[in-house]
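Right after this note come the structures.
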Structure 1
Amino acid sequence: MVKREAGPGAELLEVETPRPGPREVLVKVEAASICGTDVHIYQWNEWARRRVKPPLILGHEFTGEVVELGEGVTLVKPGDRVSAETHIPCGRCYFCRTGQLHICQDLQILGVDRDGCFAEYVVVPEVVLWPVPEGVPPKVASILEPLGNSIHAVLASELPGRSVAIFGAGTTGLLATAVAHLAGAAQIYVVDQYEFKLGLAKRLGASRTINFRAEDPVQVIREGTEGLGVHVALEMAGSRQAFRQALGALRNGGQLIAFGLPARPVELDLPEEVIFREIEIKGITGRLMFDTWYRASEWLKGGRLELEPLITHELPLEEFQRGFELLIDHPSETVKVVLYPSG
């Protein structure tokens, strides 16, 4: 699936099988899932126009089997089932050398800055490969990357025994609901506009779901917390409205975790909304490399996370256009679309 030139859409093309270079690995893709970032590139929004340089094979969430090793590879062998950290660090900059690889100064992202996984084969550096825990099916293994996003976002706060509000019940919001429940949150409010997704949130551990089309989430949350507000709010939707509601739902001294990417700047009354209330705002990107991956694997091995309900559609790669249409035109019934390359 190739973004051959600037503009909306993509094409299915026959290309040469890539070859791994030194310390790189060729992986035969078993399953790959569509992310919101892929949708941005497919639609060719303002961010994609600034960042992406066609031609490019899209896709970054996947699982597959190692089939060929480049020179010097020692961490994996042919036949290993793997997923991958999609943030590819340089290993040389200040941030990499101080244990902050996920915010590397010269970071590359698979399927954004280099060819990705919506294909039969993908080449990735061995350093970002991750072994898939035994018994995890390919469709679930393909969403380990967004699971890591949600784990990083939830565990950035001191959540056990505290109340949390999650704004946005897309993939990362629903995964954050499951992780917050597992991490011991006392109350979990989930806010969205689609009843199907709010039903999934209930199944994954939400204490109370709020349809913002029918109820004022700030009022409902404050009434449920003795007028104080929640300890932690996670903005997972990338909505300016949700960001402001998240601020309004926080108690004084609370923490706002900002993960979603609003299309336009968000205005704040900094003194009244943040400073005088001692609100902490923490931005989250990617996953902690590789602490987040270890946590995800241990929870999966222990059978503590139920991820399959989030996978609402499974399609062959040849039907990728339908997959994108489901996400763009039918968000009320679509969470995660998994693609299967043929061959």
Structure 2
Amino acid sequence: MAPVAHALAARGLAPRLVLTGQHPDLDLREHKLASFECLALRCPGERDPHRHVGSVTAALLPKLRERPSLIVVQGDTSSALGAALAANTSEVPLAHVEAGLRTHDPKRPWPEEEYRTAIDAGAELLFAPTAAAADNLRREGVPGRIEVTGNTGIDAVLAAAATLPSPRLHDGAARRILVTTHRRESWGDALRSIASAVADLARSGANLDVVLPPNGFVADSIRRLLGGTPNVSFLPPCTHAELLRRMRQSDLLLSDSGGMQEEAPALGVPLLVLRDETERPEAIATGNSRLVGTDGKRIVAEALRLLADPAALAAMSRPSFPFGDGRAGPRIAAIIEEWLEEQPSDAVTSARSAPGTPARW
């Protein structure tokens, strides 16, 4: 959301940021957001995402008595749905960044597929990252205004990557693989299968860095399954820039992350997606990513086959931009400004601020 916040501020529409508290270590300075007015809800993450939705909704509802001109949410998290429900309940207009992503399977990913569908159904403005995402919304007949803008995640990647050192050359050293896994539908047997694949790849001679997620349950499970395995290193949750740096230093990524499915093509790093379905098929179509699921034997076979084939690895390493050109934030801000100008004059007055003065919302 940082690219949207900065682009709005550049138009005199500096927003108030709502921090749910789900990520208490979030450093706004990393994204140059420390000067923005912030509202802290103090709703830490919970193992049950539905409970977190309720917590965010209940905490935000009283704040909406101030009647903001617009609530903008991003993605498909419990935080996003909680804010969307608060907006809908208070009859405050809602905008959804990253609208229209679909697997068309409510269990994959769970609960994100349900959450993003519900958010889109109640949004006035729907910012779809791709034409395919916009088509999903049109087929569903959502009543809001649909715009294809690209994904703001690519804005953030390109801005951060420009400040990072060049990727190092391995010069015949052992292959380095970066692993992240956190999806709820992978908890249990699937997580054990992924861990088995990591151990097998480590035994093949590859070096694997496993990023532990902020979720303590998943992190503890990974430590228990892989602790003490030679050639496997655990990394604490990374900042955005640190994760991008590690991605660029890797020969191959194994991940079930939605964000990494967008970032990997832009960085030109091959990605094996540890999921059976994806709401981001554009990265598969460009050849930068492959769906491999969570079966351990298949993960190992696909990884070793790719690492043993320099031509195939090089083909997946060509940067591509199926999710946007890095200008999504300014496009979204321009559309929001245009939409505000179409509203009654008091809405525009409450949204705009004098130069250097934070807006009320």
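Readers should treat all values here as calculations from the given coordinates under stated rules, not as data from a laboratory. In this text the structure is predicted, and so the values were computed from the model without any measurement. Cβ atoms are built from the backbone, for glycine too; each structure is taken alone.
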Looking just at FRET efficiency 1/(1 + (r/R0)^6) of positions 29 and 117 (r between Cβ atoms, R0 = 25 Å, to 0.05), which of the labels 1, 2 belongs to the structure with the highest value? 1
For which of 1, 2 does FRET efficiency 1/(1 + (r/R0)^6) of positions 37 and 141 (r between Cβ atoms, R0 = 35 Å, to 0.05), calculated from the coordinates, equal 0.45? 2
Could you figure out which one of 1, 2 the value 2.2 for distance in nm of label points 7 Å out along Cα→Cβ at positions 85 and 277 was computed from? 2
Computed -7500 for helix-only ellipticity at 222 nm (-39500 (n - 2.57) for each DSSP H run of 4 or more, over all residues; to 500) - originating structure among 1, 2: 1
The value 26.0 for mean count of other Cβ atoms within 10 Å over residues 77-84 was derived from one model only; which of 1, 2 is it? 2
The value 1.4 for distance in nm of label points 7 Å out along Cα→Cβ at positions 13 and 317 was derived from one model only; which of 1, 2 is it? 1
For mean count of other Cβ atoms within 10 Å over residues 21-28, structure among 1, 2 ranking highest is 1
Structure responsible for 1.00, with FRET efficiency 1/(1 + (r/R0)^6) of positions 197 and 293 (r between Cβ atoms, R0 = 25 Å, to 0.05) calculated and labels 1, 2 on offer: 2
